[in-house]
Structure I
Amino acid sequence: MVRSGGLFVLLVGLGMLIGAVLGENHLLLPLIVGASLAVIAQGVFRSRLVQPLGRPTRFQVMSLISAIALEMILTAVVAYAFHFHQSRRFWLWILLVVGIHLLVIAVAQGRLLFLLGVACVANAIVGLWLPQAPLVIFWSIDGVMKIIVGSLMLSTRPVMQIPS
């Protein structure tokens with residue numbers, strides 16, 4: 001699951017970075033395109049990416065499902081709290097929600113995703129603490145972190161175990 005998760009995170013990060021480059025008024029469409037490509041890539045490449053590292057355990061699958069459910073619930077709460085108005089604070093809270101969900105998903109995906117989750121949460125909190133700083137700064141940082149961690153996860157190779 002690490003490699004397929006890495007591909008997903010990488011593509012979402014690319015979408016985010018493209019949105020940041022296009023400017024604060026153009027964040028959503030590249031994010032949607034990146035996330036859509038990530039979902040499609042899962043369908044196309046998942047078995048080839050997962051197979052060399054072994055099948056995920058039931059516990060890993062449940063943590064993945066739990067993390068996605070948590071993200072959906074927290075996103076709905078944020079959307080409701082902001083009356084679906086996509087403001088700077090709204091997007092920073094969404095980045096915070098995604099970071100929290102990465103902490104849960106790390107149970108299935110490993111410590112790189114845990115570190116990414118911590119970094120994403122910290123990035124969002126700093127953005128909330130610095131209301132004068134442009135959103136694209138924190139959006140860019142989040143995207144770049146996802147690209148780096150996603151690339152590292154995607155390049156994961158099986159570890160050979162030597163019989164004792």
Structure II
Amino acid sequence: MKTAILYASDFGTTKKCAENLQNKLKGECDLIDLTKKEKIDYDSYDKFVLGTNVKMGRINKYAKKAVKNKKINSKLQGIFILCGYPQTAEKYFEKNFKEKYTKNVVVKECFGGNLDLKTESTFVNIALEQLKAFNKEKGIKNPQVNYTKVSNFARILNRR
């Protein structure tokens with residue numbers, strides 16, 4: 001079985017999770033960064049996994065394009081997201097992943113998120129600091145990546 005983990009990462013956390021997942025999956029497994037827009041040999045893979053960040057309720061535009069691709073969604077077996085508010089992940093899945101594109105998916109999961117980022121964008125850095133301050137004021141714990149969820153996700157895919 002040959003698997004491709006397709007991912008789109010704005011700040012690197014999704015990439016780190018994709019790499020972690022790759023190490024846990026059985027068989028040959030390639031990582032493909034969708035933001036690099038490289039040509040994919042769809043026929044050389046038995047299954048696909050898609051990982052993306054969620055920003056302001058929306059998945060990355062490259063992940064959105066990938067999930068609509070028939071050559072991908074016909075073999076798409078897993079979807080993972082990372083977001084600032086993991087407790088609202090189900091809403092993000094419903095909004096961004098229509099059933100007609102995900103009927104073969106056997107596992108979907110939110111691996112958590114990460115607000116402790118420093119980016120090249122001053123605007124994004126300010127927004128992240130404001131979000132952390134808001135969370136602190138409201139008593140909301142800032143999200144972290146949950147690697148146990150990554151392991152459980154891999155375990156499900158390895159049974160297929």
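For which of I, II does mean count of other Cβ atoms within 10 Å over residues 34-41, calculated from the coordinates, equal 11.5?
Working: I: 16.1; II: 11.5.
Going through each structure in turn, the value belongs to II.
Supply the structure label, taken from I, II, corresponding to helix-only ellipticity at 222 nm (-39500 (n - 2.57) for each DSSP H run of 4 or more, over all residues; to 500) with the calculated value -11500.
Details: I: -27500; II: -11500.
Answer by label: II.
Taking relative contact order in percent (Cα under 8 Å, 6 or more apart) for each of I, II, which is largest? Show your work: numbers first, answer last.
Numbers: I: 37; II: 23.
Going through I, II one by one, relative contact order in percent (Cα under 8 Å, 6 or more apart) is largest in I.
Using distance in nm of label points 7 Å out along Cα→Cβ at positions 74 and 138, single out the structure from I, II with the greatest value.
Numbers: I: 1.4; II: 4.3.
Top value of distance in nm of label points 7 Å out along Cα→Cβ at positions 74 and 138, among I, II, belongs to structure II.
Values quoted throughout were computed directly from the atomic coordinates according to the rules given, and no laboratory measurement underlies them. Bear in mind the structure is a predicted one, so any value in this text is a computation, not a measurement. Cβ atoms are built from the backbone, for glycine too; each structure is taken alone.
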